[in-house]
1. Ranked on mean count of other Cβ atoms within 10 Å over residues 127-134, which label among 1, 2 comes first with the largest value?
2. Using distance in nm of label points 7 Å out along Cα→Cβ at positions 103 and 199 as the calculated read-out, with 3.0 as its value, let me know the right label among 1, 2.
3. On relative contact order in percent (Cα under 8 Å, 6 or more apart), which of the structures labelled 1, 2 is highest?
4. Figure out for me which of the structures 1, 2 the number 1.01 belongs to, where Cα Rg over 2.2 N^0.38 Å, for residues 39-174 alone was derived from the coordinates.
5. For FRET efficiency 1/(1 + (r/R0)^6) of positions 239 and 271 (r between Cβ atoms, R0 = 25 Å, to 0.05), the calculated result is 1.00, so let me know which of 1, 2 that is.
Structure 1
Amino acid sequence: MTEQMVDVGRGITLAYEQFGDPGAEPLVLVAGLGQQLHSWPAAFCEQLAARGYRVVRFDNRDVGASTHLRFRPPSLPAIMTRRWPAEQYDLTDLAIDTVGLLDALGYGQAHLVGISMGGMIAQTVAALHPHRVRTLTSIMSTTGARRVGRPALSTWRLMAGRPPESRQAAMDRSVQIFRHIGSHGFPFDEAFVRELAGVGWDRDPSSAGTGRQLGAIFRSGDRTAQLRAVTAPTLVIHGDRDRMVHPTGGAATARAITGARLETIRGMGHDLPEGAWPTLLGLIDDHARRGGRPAPARSTDASTSF
């Protein structure tokens with residue numbers, strides 16, 4: 001596993017990593033708002049690859065080592081009044097980036113698994129480029145409709161804080177945020193949260209890209225009608241303790257996509273707690289198999305949890 005860069009078109013270069021057998025069926029993990037590729041933990045990716053997939057994780061544009069745009073992020077008043085910078089992109093652009101990654105890697109089709117904003121991106125790829133998506137798994141995400149999937153008021157207040165200005169401050173803030181929005185039904189691994197935040201700071205200390213990604217979400221608006229075009233077998237996963245994207249967002253996503261199946265994980269919030277990995281990995285794998293891929297032989301340690 002080594003980090004690589006690839007040109008996906010329109011002046012965008014994405015950083016990515018791959019796990020598993022190069023000949024296995026590709027499964028692409030799409031990260032959430034402001035999250036870098038390592039927000040999908042390496043051990044999680046390795047366990048998924050052990051089940052018979054070529055697992056890809058990558059930085060979306062504007063985070064990590066991928067291309068950063070240079071325009072000023074939209075302010076909150078601009079978002080509320082929909083006065084967008086001329087350069088502001090939307091989820092369709094992020095979906096085109098993802099398709100460009102598939103093209104560059106030579107993958108005609110892939111299983112797409114997206115978390116939070118990554119779920120929105122994966123949904124958009126499935127709606128606009130249905131022939132590229134073997135199965136869709138949307139985790140703790142939503143449709144963009146105004147009355148569903150809203151963060152708790154306490155979450156809004158917490159997210160309104162000033163961006164950190166040092167590595168230590170970034171780690172402290174990450175702990176504060178994930179103690180709030182994380183999975184209260186599972187043990188909280190503070191050391192791991194600090195490690196991820198520290199790596200994130202080292203790779204990309206800027207916060208402006210997160211603001212531009214947030215603009216993309218709001219500019220895309222309500223995608224409920226668009227989601228009716230999704231034809232890929234779809235699994236929607238949501239935790240019942242999510243303070244960032246209320247569980248109504250997952251329910252709305254499942255309603256919008258014909259034939260979608262909703263699975264609720266008790267105690268899970270807006271993160272990937274290690275205690276939930278066996279359930280998550282099992283759901284993702286089972287869904288991909290139901291989506292029509294041949295079932296490969298499992299390695300003897302494929303179901304081992306970390």
Structure 2
Amino acid sequence: MSDGLHFNETLYPGVQVSYTCDEILYQEKTEHQDLVLFSNPVFGKVLMLDGVTQVTTADEFIYHEMMSHVPILAHGAARDVLIVGGGDCGLAEEVLKHASVDKLVQVEIDGSVVDFSREHFGDFNQGVLDDPRFELVIADGIKFSAETERRFDVVIVDSTDPHGPGAVLFSEAFYRNIHRLLTPGGVLVTQNGVPFLQKQELVTSIERFSRIFKDAAAYVAAIPTYFGGHMALGWASDNPDLRRQVVSVLEERFRAADFTTQYYTPDVHAAAFALPRFILDAVEEGRAKA
């Protein structure tokens with residue numbers, strides 16, 4: 001993974017992304033994964049798990065804002081939110097900006113990642129663990145989703161890629177569990193990789209969504225850290241109208257939410273569902289296979 005003062009990501013066959021490392025800030029092999037945090041002159045602090053980039057302090061706001069504000073503002077009345085994964089707690093910070101959210105449960109398999117993030121990522125998760133609306137559950141996400149009797153309006157799966165411990169969070173069994181625990185008209189959002197380099201990941205997720213939910217789709221965001229162009233965020237709901245909210249409604253809800261963003265706007269929200277042809281082809285392929 002490392003080569004002198006560089007860390008190399010080789011997630012994509014045939015492509016290697018290399019980060020200059022100014023300083024290794026932390027390194028540990030946990031029970032579940034190899035973790036390293038280092039500083040880079042462009043991206044700031046960079047967290048890698050098992051050699052794959054997870055988050056950087058320079059552009060985390062794009063991923064976290066689009067994963068959280070799009071489903072919550074599209075839903076319009078989300079009170080109970082579940083995050084599966086997301087151990088850096090940056091996504092939780094964005095969810096908790098919504099005063100309308102009464103309860104946020106975060107299920108993370110590796111408690112050491114949360115402890116680590118409290119210490120090293122306070123610049124984007126400040127106050128999360130002390131918010132009375134926040135409940136952290138250290139557990140396997142697929143086990144929790146299969147056994148819980150709690151219900152949620154929005155579920156966000158902030159997982160690693162479908163390799164190793166994160167693979168079960170892309171399974172049809174897991175998506176069926178999520179469907180069971182969603183309230184009527186609730187929405188699921190997932191991390192679904194970079195379609196230009198990971199097309200099959202998106203196709204497979206849409207295929208599985210389509211067997212379970214009435215509406216299976218995706219939206220996109222441009223995140224510099226994730227090499228290869230647009231990142232796809234999976235979308236599944238039994239209410240097809242949620243992803244078709246008009247900008248005027250989103251603007252009204254965003255004004256009422258009353259916080260600032262660096263990437264998200266109501267216009268960006270609506271436009272994110274307008275997919276480039278090659279990504280739409282992948283979505284349609286997944287639907288056709290269901």
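Read-outs: derived from the displayed coordinates by stated rules, not from any lab. It should be emphasised that the depicted structure is a prediction, and the values quoted were computed from it without experimental measurement. Cβ atoms are built from the backbone, for glycine too; each structure is taken alone.
1. Looking at the calculated values, the largest one is 1.
2. Working through the options, I get structure 1.
3. The maximum falls on structure 1.
4. This value belongs to structure 2.
5. The read-out was computed on structure 1.
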